[in-house]
1. Between structures 1, 2, where is distance in nm of label points 7 Å out along Cα→Cβ at positions 84 and 220 highest?
2. Tell me which structure, out of 1, 2, gives 20.7, 62 once Rg and Dmax of the Cα atoms in Å is calculated.
3. Ranked on mean projected area of the Cα convex hull in nm², for residues 76-139 alone, which label among 1, 2 comes first with the largest value?
4. Figure out for me which of the structures 1, 2 the number 3.2 belongs to, where distance in nm of label points 7 Å out along Cα→Cβ at positions 132 and 252 was derived from the coordinates.
5. Identify the structure, out of 1, 2, from whose coordinates mean count of other Cβ atoms within 10 Å over residues 36-43 was calculated to give 21.9.
Structure 1
Amino acid sequence: MPLRRHILLLAAAVSLTAPAAFAATDQALKAAIASPNRPAGDIARDGARHPYESLTFWGLKPKQTVIEISPGGGYWTEILAPYAKATGGTYIAGVADLSNPKLSEGARKGRADFEARFADEAKYGKPRFVNFGAVSGPLGAPGSADLVLTARNVHNWTVQPGMADKVFADFFAVLKPGGVLAVEDHRADPRSEKAAGADGYLNTATVVALAEKAGFKLDAQSEINANPKDTKDHPFGVWTLPPVKRTAPGGQPADPNFDRTKYDAIGESDRMTLRFRKPA
């Protein structure tokens with residue numbers, strides 16, 4: 001075959017197969033999000049949480065090792081674990097530190113319940129669970145993860161002396177060179193945050209400074225999860241808004257007479273969506 005014709009045929013093959021490969025990647029994520037196995041309550045929140053757009057922005061790809069930190073109610077787990085199963089990746093959850101003798105029985109039970117919830121290999125593959133907390137050890141072997149994701153957690157760490165520095169260092173250590181730290185949290189900007197984010201809101205600059213101190217570089221930020229309706233001055237902090245919908249100070253009984261109308265109309269909070277990268 002003449003060389004010129006061979007080159008043209010090869011170029012044509014690439015132009016046909018490359019888009020198909022990208023379509024397959026997108027389809028795997030879309031399929032995980034569209035799965036009927038996801039809880040109805042999670043699906044109802046997709047309009048506020050933008051799972052496809054957020055995960056695409058953070059650079060989720062097939063075959064990656066992904067560590068989700070403090071997955072809470074499992075919103076992201078319900079997407080990431082099936083996605084890892086379908087694409088040959090690994091999903092790891094950083095959950096309550098069982099090695100900590102001070103860990104409460106409630107936290108121990110919460111971890112056990114979470115592991116049991118995601119034990120169905122047909123749905124979730126083989127998710128792994130690793131200790132995470134103020135005195136926990138490494139999240140994994142150094143340089144073993146492609147992506148670390150933490151959603152709506154940084155404000156919980158800034159109110160604990162030394163905690164934020166510790167966990168950001170843990171994230172940096174476990175990521176491969178060039179790996180991504182994905183962060184979503186409630187955004188105080190343009191006002192100044194309250195003491196250490198006590199109302200759940202943080203300034204973007206605070207989170208960037210924590211990440212940069214650990215060695216990360218800010219790669220990009222997105223307005224995917226912005227909410228201009230959020231006035232950020234709610235009586236019970238960010239927890240006044242959905243999905244928590246607090247009607248009284250934390251630890252107190254709910255107030256049935258509290259008028260939630262305007263807070264429900266705001267919806268979920270205005271959030272920063274950040275992508276940090278570990279230098280290669």
Structure 2
Amino acid sequence: MKKDYYSESSHVFLFTMFTGSKKAKINNYRVHNHPEIEIGCITGGSGIYILDGEEFTAGPGDVFIVRPNEQHCVPTITSEPLDSFNLYLSPYFLWSICANYISLDKLNTLVDHSAGFVHKIHASETDKRRIASLAEISDSEDENSRFRARMLVTELVVSLSGQMRDPGTSSARLESVSGHIEDIQAAITYMNDNIAEQLTLKDIAAAINMSGTSMITAFKAVTGLTPYRYLTLQRIEKSVDMLRHTNATMTEIALQCGFQNSVSFNRAFKAVTGLTPSEYRNM
């Protein structure tokens with residue numbers, strides 16, 4: 001069963017997870033790609049996995065990491081069915097949740113398309129248990145397990161993140177942004193600490209001593225998000241907390257979350273959640 005998970009507060013997409021079972025057939029699976037990060041965990045059977053032009057054998061315990069827009073497919077199944085558990089992760093999940101537990105350079109590895117990335121990892125016994133638990137949750141109708149799923153996915157990403165780059169290789173792209181990783185961390189801290197202010201991109205860039213253009217480029221390279229998108233999502237997260245737990249007016253919430261007025265707050269909130277702030281509060 002395919003399950004989509006969203007932020008409980010702002011309803012921003014976090015990740016999708018599902019189990020699969022594939023049988024061998026002629027012209028088995030087409031080459032494809034997608035903008036999300038995919039973590040594919042083989043739980044049974046065996047086959048051939050082609051990822052970014054490289055061919056791998058796939059068997060139980062193997063985990064494949066597919067970076068955004070990488071071409072991949074499973075052209076051959078040698079022992080059927082080929083069973084798997086699959087995760088599709090959004091950039092927001094990585095940079096708003098996983099970033100609390102993983103260094104920015106390791107997270108950047110997940111969107112880095114240079115050489116040296118380790119696409120195939122053999123899961124530890126602990127990760128196998130996490131994957132089995134997630135597969136069970138994915139096939140369950142129990143809606144109360146959503147928090148546990150989010151915790152397990154975070155733990156799995158944290159565990160795998162330390163194994164995604166060959167220590168003997170360097171990354172030209174990582175090297176190109178590595179000098180800015182601390183700057184971007186500082187920008188994120190500055191935005192979070194000043195979320196109630198009417199911040200502009202110029203303000204954020206000045207706070208970390210970068211030009212606006214360089215800051216935007218580096219921020220997107222490191223996080224996969226623009227500074228404006230990150231700031232907007234954080235503001236919506238804070239506003240949802242206030243809608244749930246305070247009796248503040250819409251104007252008060254708007255101003256405390258950095259919006260110019262209730263009109264701009266209403267517009268941004270609906271664009272992210274699909275609801276107006278009033279509709280959300282009255283749910």
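1. Details: 1: 2.4; 2: 3.0.
Greatest value across 1, 2: structure 2.
2. Details: 1: 20.7, 82; 2: 20.7, 62.
Answer for the origin of the read-out: 2.
3. Numbers: 1: 4.5; 2: 6.5.
Result for mean projected area of the Cα convex hull in nm², for residues 76-139 alone over 1, 2: largest is 2.
4. Details: 1: 3.2; 2: 5.1.
It must be structure 1, since only it matches.
5. Values: 1: 12.2; 2: 21.9.
Computing mean count of other Cβ atoms within 10 Å over residues 36-43 on every structure in 1, 2 gives 21.9 only for 2.
Read-outs: derived from the displayed coordinates by stated rules, not from any lab. Here the structure is a predicted model, which means the values were calculated and not measured. Cβ atoms are built from the backbone, for glycine too; each structure is taken alone.
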